[in-house]
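Read-outs: derived from the displayed coordinates by stated rules, not from any lab. Computed from a prediction, not measured in an experiment: that's the story for all the values here. Cβ atoms are built from the backbone, for glycine too; each structure is taken alone.
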Structure I
Amino acid sequence: MSTVNPKKEQTFVILKPDAVQRTLVGELISRIERTGLKMTAMKMIIANDDQCWKHYNKDEKWFLEKGQKVLENMEKSGMPIEKEAIEYGRDIIGALVKFMTCGPIVPMIFEGNQAVAIVKKIVGGTEPTTSDVGTIRGDLTLDSYELSNLDSRAVRNLIHCSDSPEEAQREIKLWFNDEEILKYRLVSEQILYDINLDGIKE
């Protein structure tokens with residue numbers, strides 16, 4: 001069981017190249033900040049291949065399983081098979097890495113109670129066309145798995161967020177050093193977390 005105070009749970013977010021190119025950075029940050037979560041780190045960078053391969057963190061078993069699914073779909077569609085299954089699996093992450101390194105991205109850390117679950121709810125499902133209305137991907141994207149597969153590229157869904165607190169900690173260590181993560185208090189934390197709300201009335 002985690003010993004981290006729930007108020008201090010961290011999650012990791014990347015605004016992807018399409019978010020930057022579509023000038024949605026401010027809106028996406030605002031959607032997350034409006035929940036009351038506190039941003040403790042942010043920077044704009046151009047990522048390198050090595051960072052992204054480590055970020056996606058897939059092993060040979062994953063490549064093989066995904067590659068076999070790709071082969072099955074290709075066989076059903078009558079498409080020519082030119083590689084082993086594992087290579088098609090690697091191509092999935094290769095496409096993501098190509099996308100994530102094509103231009104600036106904005107990695108960030110947010111902190112607060114249930115930070116991981118809150119951000120996942122706001123972001124919505126990975127597939128843009130089936131993401132719920134009201135989510136970032138549901139409201140602001142029109143890409144789809146079908147189109148990205150047809151074009152042999154990564155789906156453009158604006159934003160990455162951590163799936164679990166443990167995954168958030170692994171990702172944070174890849175993208176930020178300790179000196180880049182700020183510790184400070186927001187005035188709004190009183191209304192969010194203080195038990196007795198002492199000191200609000202004059």
Structure II
Amino acid sequence: MTARVLLVEDEPTARELLASGLARAGYEVDGACDGIEALERLTAAHEFVVTDIVMPRLDGIALLEELARRGHAARRIVITSFADKERVVQALNHGADYLIEKPFTAERLCGVLEHLGARRAAEQPPITQYFRRRLAELPLTARERELVELVLRGDSNKQIAQRLGIGEQSVKNMLSRAYATLGVQSRGELFHRVFPI
């Protein structure tokens with residue numbers, strides 16, 4: 001059975017190129033220029049919603065919120081830039097199943113859809129548990145993994161210090177050690193290291 005995709009992208013050329021590539025790969029694609037049009041076209045048959053974040057009228061974050069409110073079962077793939085860490089965190093907190101970074105090809109997107117389809121078929125755990133499993137594979141101490149998970153959720157150093165019951169300087173020191181171990185230098189690079197894109 002052909003999987004149905006709702007592709008939400010405000011750039012017509014990008015939307016058409018991606019839609020053509022997905023159609024060639026056997027997907028049934030419905031296009032929308034923003035969140036408002038996406039909600040008008042959304043049906044229970046859509047297995048995937050692929051959405052940009054920055055769009056007119058209704059953006060991708062608001063669309064994710066509405067999908068969650070409706071309890072829609074579609075897997076949510078968010079098109080983003082990892083340089084925009086704030087929106088990346090918002091997307092994760094609002095139910096994104098996968099983040100795909102610009103620029104990317106239709107073939108790359110097809111690979112993501114196949115991956116998520118297989119994950120659903122195997123009834124894999126939700127994204128928080130998925131992160132924990134990924135973190136468990138990294139050469140970090142249990143405390144560092146706990147710290148990195150809080151970073152991925154978007155907590156500030158102050159919030160992390162409060163949650164862990166330690167000082168902010170201790171958070172900074174531990175984070176520096178974790179960065180060094182993973183070979184990264186920033187929260188943005190940490191996303192790249194932990195989240196498989």
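Brief remarks on what is shown
- When distance in nm of label points 7 Å out along Cα→Cβ at positions 7 and 167 is computed across structures I, II, the figure 5.4 traces back to II.
- Which entry (I, II) yields the derived value 2.8 for distance in nm of label points 7 Å out along Cα→Cβ at positions 15 and 183: I
- For the set I, II, ranking by mean projected area of the Cα convex hull in nm² places I highest.
- Among I, II, which structure scores highest (criterion: FRET efficiency 1/(1 + (r/R0)^6) of positions 79 and 103 (r between Cβ atoms, R0 = 25 Å, to 0.05)): II
- Structures I, II, by distance in nm of label points 7 Å out along Cα→Cβ at positions 47 and 71: label with the highest value: I
- Look at relative contact order in percent (Cα under 8 Å, 6 or more apart) for each of I, II: the largest one is in I.
- If helix-only ellipticity at 222 nm (-39500 (n - 2.57) for each DSSP H run of 4 or more, over all residues; to 500) is computed and equals -16500, the structure in I, II: II
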